Structure 1
Amino acid sequence: MDSHKTDALYERFPHLYRERTAPLKSSKMGWGFQCEDGWHKIIYEMSKKIEKISNDGEFAPAITEVTKNEDGTLHVEARNITPPIADLITAAQEASRLTCELCSYSPAYLRGPGSSQEGHIACGRCVGKAEGQHTPRKSRRPKKPLRAPDTIIIKR
């Protein structure tokens, strides 16, 4: 994810992403968000809802990893989670299944073999950009050259 968006999430939810300064053996948040910019809104909404229902204490939930799963969806690992927080994480993972990870457009689908976006959840626009134009653009009809007027009107 873009460093500006990553920093914005860290600043907005410092207690939730407190594991970013932990050693890499215990938390992978030191690597940042290992996904594309399109899922920023999903992660932001999930974080906002988790922060709203959690308490700020020693046993508050902490997100330790945000990556892309093998099946192309969002993968979130957290510590000290409760069932409502687990439901919010699952809802974010399910939302990522239909959201383009590049531009956040919905609906988007997991692209299979033969596509330039293989293994990514991408919309048709992003696949078209990556592959280039397949259909040649229709050329416009040639315009007739302008011709000088036969008469000139002079106003007095």
Structure 2
Amino acid sequence: MTATGLNPPARVLVTKIGLDGHDRGSRIVAAYLRDAGMEVIYTPPWQSIPAVVKLVLEEDVDVVGISSLATDHLIVPKLADALRTAGLGHVGLIVGGIVPDDECPALQQAGVSAIFGPGSPRDEIIAHVAALAAKVRDVKNAEFREIAQ
């Protein structure tokens, strides 16, 4: 068992979609999650939505963390739709970075479970991602049990 309680460890994709190239914060969060015992798949900036969906599928990701400092969070609902279309609607989705308060409801409606702004405590991020990954695993396991019956 890892520090997050999952065996195998939680798998988290940390990425940036769109044209935002500011990745310092996402690299820091990726290190937090890695140091907490999670397996982190980190991409360079400028990922397309289809590329992220492909990585989620290929890497069997539990949680996707999107970093946004330049309004790229506005395309997260399109990512959430693409994940659902690909049969990956169970994957957890979080956003970190600069998100104006009036834009948070649209992200939450799209399925984003948490939005972490600058200065969010490391332990809060880790705890949320770990709990979200455990929830995702429960959903996956329930689906497998259903198929097996």
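No value in this document is a laboratory result; all are computed from the given coordinates. These figures come from a predicted structure and were not determined experimentally. Cβ atoms are built from the backbone, for glycine too; each structure is taken alone.
Out of 1, 2, which structure matches 2.6 when distance in nm of label points 7 Å out along Cα→Cβ at positions 78 and 118 is calculated? The structure behind it is 2.
Can you spot which of 1, 2 the value -14500 was calculated from, given it is helix-only ellipticity at 222 nm (-39500 (n - 2.57) for each DSSP H run of 4 or more, over all residues; to 500)? Value -14500 for helix-only ellipticity at 222 nm (-39500 (n - 2.57) for each DSSP H run of 4 or more, over all residues; to 500) corresponds to 2 out of 1, 2. Tell me which structure, out of 1, 2, gives 3.3 once distance in nm of label points 7 Å out along Cα→Cβ at positions 38 and 62 is calculated. Source structure for this number: 1.
In this comparison of 1, 2, the computed figure 2.1 for distance in nm of label points 7 Å out along Cα→Cβ at positions 6 and 102 is attributed to 1.
To which of 1, 2 does the computed value 2.9 (distance in nm of label points 7 Å out along Cα→Cβ at positions 22 and 54) belong? That value comes from structure 2. Looking across 1, 2, the calculation of distance in nm of label points 7 Å out along Cα→Cβ at positions 86 and 110 that yields 1.5 traces back to 2.
Comparison across structures 1, 2 (criterion: relative contact order in percent (Cα under 8 Å, 6 or more apart)) gives the highest value for 2.
Upon calculation of mean projected area of the Cα convex hull in nm² from the atomic coordinates, which of the structures 1, 2 produces 17.9? Traced to structure 1. As an exercise: log10 I(q)/I(0) by the Debye sum over Cα atoms at q = 0.17, 0.27, 0.30 Å⁻¹, for residues 70-125 alone, calculated from one structure in 1, 2, equals -0.57, -1.00, -1.14. Which structure is it? Computed on structure 1.
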